[in-house]
Structure I
Amino acid sequence: MTPAPRLGGGCHCGNIAVSVELTRAPGTYHPRACDCDFCRKHGAAWVSDPQGSLLIELREERNVGRYTQGDRLAEMILCRTCGVLIAALWREQRLYGVVNASVLDARAAFAAAQAIAPKELPPDEKRKRWQSLWFSEVTLTPR
């Protein structure tokens with residue numbers, strides 16, 4: 001059996017580092033370009049794997065921005081120093097997350113991004129969608 005790919009990355013200044021473990025080769029994932037204004041303005045395209053894992057390491061917590069918008073369900077994680085949008089997190093019984101593909105060192109290994117339109121979904125539909133698509137093993141920790 002081939003080991004799961006582990007990919008690293010982070011923000012420009014190094015304050016936030018990420019590591020993802022995927023269950024398939026990166027080229028089989030199509031990052032999802034969300035239609036909400038926030039994601040569009042940041043050029044975000046999201047990668048996740050519900051059977052994989054996401055590790056987010058924070059060097060200086062005070063330089064980490066957290067932003068909720070729209071229906072206020074998901075929390076966006078940004079670096080306050082260099083402005084890079086890193087991830088989106090959602091808390092239910094556990095912590096779920098997605099990572100912005102552009103912060104991964106191997107971003108070119110992914111398939112072309114696909115446009116998605118969750119902006120108009122009701123909150124319950126968003127929760128169901130996220131639960132089925134997002135990383136369900138998420139660790140957020142200081143470095």
Structure II
Amino acid sequence: MNQYPLLGPVIALVAWSLVMLVWLAVKRAPFMKSRAKMPPGVRGADMPPGPHNWPAHNYMHLMEQPTLFYAVVLALVAMGEQEPLNVTLAWGYTALRIAHSVWQSTVNVLPVRFALFALSSLCLLALTVHAAAHWLHS
């Protein structure tokens with residue numbers, strides 16, 4: 001049995017973020033080739049909206065809230081708090097963020113995307129409450 005089961009979801013989400021980085025590059029590559037003479041300083045955010053940007057938008061999302069997930073999971077590991085419920089919540093968060101990525105990068109219908117985000121946020125909230133409770137009681 002792995003001594004640090006909570007690190008699995010962290011490693012998986014980091015790996016998924018790298019998958020999304022490749023996905024955004026692949027989706028934007030044809031657009032970038034057709035715009036070879038773009039002015040200096042143009043950013044991806046300056047590109048016209050459309051499905052070619054959806055993976056990039058999701059990649060940015062993976063650089064935002066998941067940083068809180070990484071912090072709270074590492075805090076739980078440092079405190080030795082690796083109960084099965086926390087491991088399940090961490091894997092739930094990771095699975096929901098991956099589902100959110102796939103949905104946002106392909107279909108991108110907001111109500112479903114928001115539901116996936118809200119459910120993952122509940123997992124993060126529960127992990128945070130568990131970390132705070134453990135820290136306060138130790």
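Each of the structures I, II was assessed by Kirkwood radius over Cα pairs in Å; the largest value belongs to II. Structures I, II were shown, and helix-only ellipticity at 222 nm (-39500 (n - 2.57) for each DSSP H run of 4 or more, over all residues; to 500) at -3500 was computed from I. Taking percent of Cα pairs over 15 Å apart, for residues 73-112 alone as the criterion, the highest value among I, II goes to II. One of I, II was used to compute distance in nm of label points 7 Å out along Cα→Cβ at positions 17 and 129, and the result was 3.3. Which label is that? Label of the source structure: I. Here mean count of other Cβ atoms within 10 Å over residues 89-96 is compared for structures I, II. The highest value is that of II.
A value of 31, 27, 20 was computed for Cα extents along the principal axes in Å, for residues 41-80 alone; which of I, II is the source structure? Traced to structure I.
Each value in this text was obtained by applying a stated rule to the coordinates, not by laboratory testing. Predicted model, so just to flag it, every value in this text is computed and none were measured. Cβ atoms are built from the backbone, for glycine too; each structure is taken alone.
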